[in-house]
Structure 1
Amino acid sequence: MKVKLLYVVLLFIIISCKQSDVASQSLESKILSSKTILFEQQIDGNMISRPVIIETSSDIDNLKSYPIVIALHGRGGSNKNWVQSLSQFTNSGEFIGVYPQGYLNSWNLGQEPSNANDPAFISIIIDTLLSYSNVDESKIFAIGSSNGSGMVNVLGGVNKRLKAIAPIGSQLTERTEIKTNAIPLSVFQVNGGQDLMIPIEGGIKLGHPFLSVSESAKKWATNFNCNQNIAVEETEQTILHTYSDCDNSVVVKYLVVKGAGHNIFRDYPSLWNEVWSFFSSLN
């Protein structure tokens, strides 16, 4: 029987993975609101405590099942940055926000300071959350910015439990695998048309061989057997491309914000609402 997310029981879970051992430890029973839970992971032979902030509304209904949004910060960033950014949604009870901290303030894509097995880290976080009865296990989403976006793409490529991802400011690289046994999921890829750090044309940047944004979206769409006829909607600020008729009724979209640079949320503030609108529209 699942335990309600409003309460935390003394818990110690150890999972062995090829590259790391991850352990989760939670606190005694109380309401989960803006609470930090420490997850331990073995990295480079050392057991490292990694904080995860969980944010809920103050009047969360323990009889209701809530969607989960896992948000990954960019390289050099902090999980605390997401708390304020998404507070309008968590405060109103739209979803439960889950904000992990990258080891050495980054996510391991092969060129970063971290050697952590981040997919294993995210997996044990999800395992822990699913032990609570007011989590909707059919609505687990992930969003990432920049380096966090790259990790969100990796998670999508090995997907078992995510319903959708929103990689913001980073498309797939030539090295990003989409496993044949990955469960299809919906994708909302967003890029800045004036991004100089990770250009929409792709190329070698930050040590990674990026695909172009169109090649990236097409790779998702091809792997999920989407109709290759792309619907295009253009406004003064954006160009939205949509692949539909995909396996498992998923949808693949990529949005180019014409005047935005790498910090798309700053240059296009309505993006927060558009991402949540995309997630919440999925059945």
Structure 2
Amino acid sequence: MVDRAEGRKKSNFIAKSTVTAGSYCDFWVNNSNYKIAYTDFVGGLGVTGSMAQAGAVTAAPILNIDGTVNNIRGIENGSGVQANVSATDGVELSHSFVADATGSPLFLNTTGTSPVIASLVAGTGITLTSTDNYVTVDSISASTYGQVSLQDNATATTIAVIDTPVLVAGTWVVGIASQFTGTTAGRLTYTGTPTTTVMAHVSITLAPSAGVNQVLSVYLAKDGTPVANAKVTRSVDSTQTANLSMNFNIEVSTNDYLEIFVSNATTTNDIVVEDCLFGVA
């Protein structure tokens, strides 16, 4: 007896667009007929569920669903970006930027995992200004100088502690200045933009108010603190005056200020700075 499914050919079966639950499919292997549950057939194919694009809706989709056909888009090279198949059969995206070797490159470590774009630092006499998407580089043509002075000063500088520098007392005359401002208290403040190095010039005449062999020192001070090694010393009697001078290179940044301090390493006798020329250039 031949089982022919109600005596009809398969080509004459009623067509359906879906598979009814509990259905079977038949197949033939080595002259034998078999049947398999539709659910087992689909499971054997390893295809379940549906394919859909994930991620932000504004992203460029890799999956292109075109009706019943699902296309996987290829990844193409773009401006400065290249796509390659990696050694592990993945897709590797990398940049294709090249750092010119003629000068100092801004694009560093181009073969690294995280290449670095270097920042610009203004050197002496240079200013940098970032505006929108460009940087303006300018040279500073203005001269840098300033000066204050004491003449025939009779105001004593009080020495309360032996060998402790204090600010020179007196009313100073403010001289010409550029990128520096002076005060009548003897302070020169740097108002320029870039950090720079200036030479401080000091010529000073001083004497102790009393005593003999008084060891007096003159200091250049920055921001209220005497600068290491910026010091000159002389042993002086109260019956005489001593003239000392000093030239010292010092780095200053915006709003740094310079002053002259004095000390007495022998006693607490006060010091009179009669004359002083203090300038920077």
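Every read-out reported here was derived from the displayed coordinates using simple, explicitly stated rules and does not represent laboratory data. What you are looking at is a predicted structure, and each value in this text was computed from that prediction instead of being measured. Cβ atoms are built from the backbone, for glycine too; each structure is taken alone.
Observations on the structure shown:
- Each of 1, 2 could give relative contact order in percent (Cα under 8 Å, 6 or more apart), but the derived value 16 comes from 2.
- For mean count of other Cβ atoms within 10 Å over residues 108-115 computed as 16.9, the structure of 1, 2 it came from: 1
- For 20.5 (mean count of other Cβ atoms within 10 Å over residues 92-99, calculated) the corresponding structure among 1, 2: 1
- For mean count of other Cβ atoms within 10 Å over residues 60-67 computed as 14.4, the structure of 1, 2 it came from: 1
- With helix-only ellipticity at 222 nm (-39500 (n - 2.57) for each DSSP H run of 4 or more, over all residues; to 500) derived as -1000, matching label from 1, 2: 2
- Which of 1, 2 yields 1, 4, 8, 9, 8, 6, 5, 4, 4, 4, 4, 4, 4, 4, 4, 3, 3, 3, 3, 3, 3, 2, 2, 2, 2, 1, 1, 0, 0, 0 [P(r) over Cα pairs in 5 Å bins from 0, in percent, calculated]: 2
- Among candidates 1, 2, the computation of mean count of other Cβ atoms within 10 Å over residues 116-123 that gave 22.0 used structure 1.
- Test item: Cα extents along the principal axes in Å, for residues 44-155 alone calculated as 43, 26, 23, pick one of 1, 2: 1
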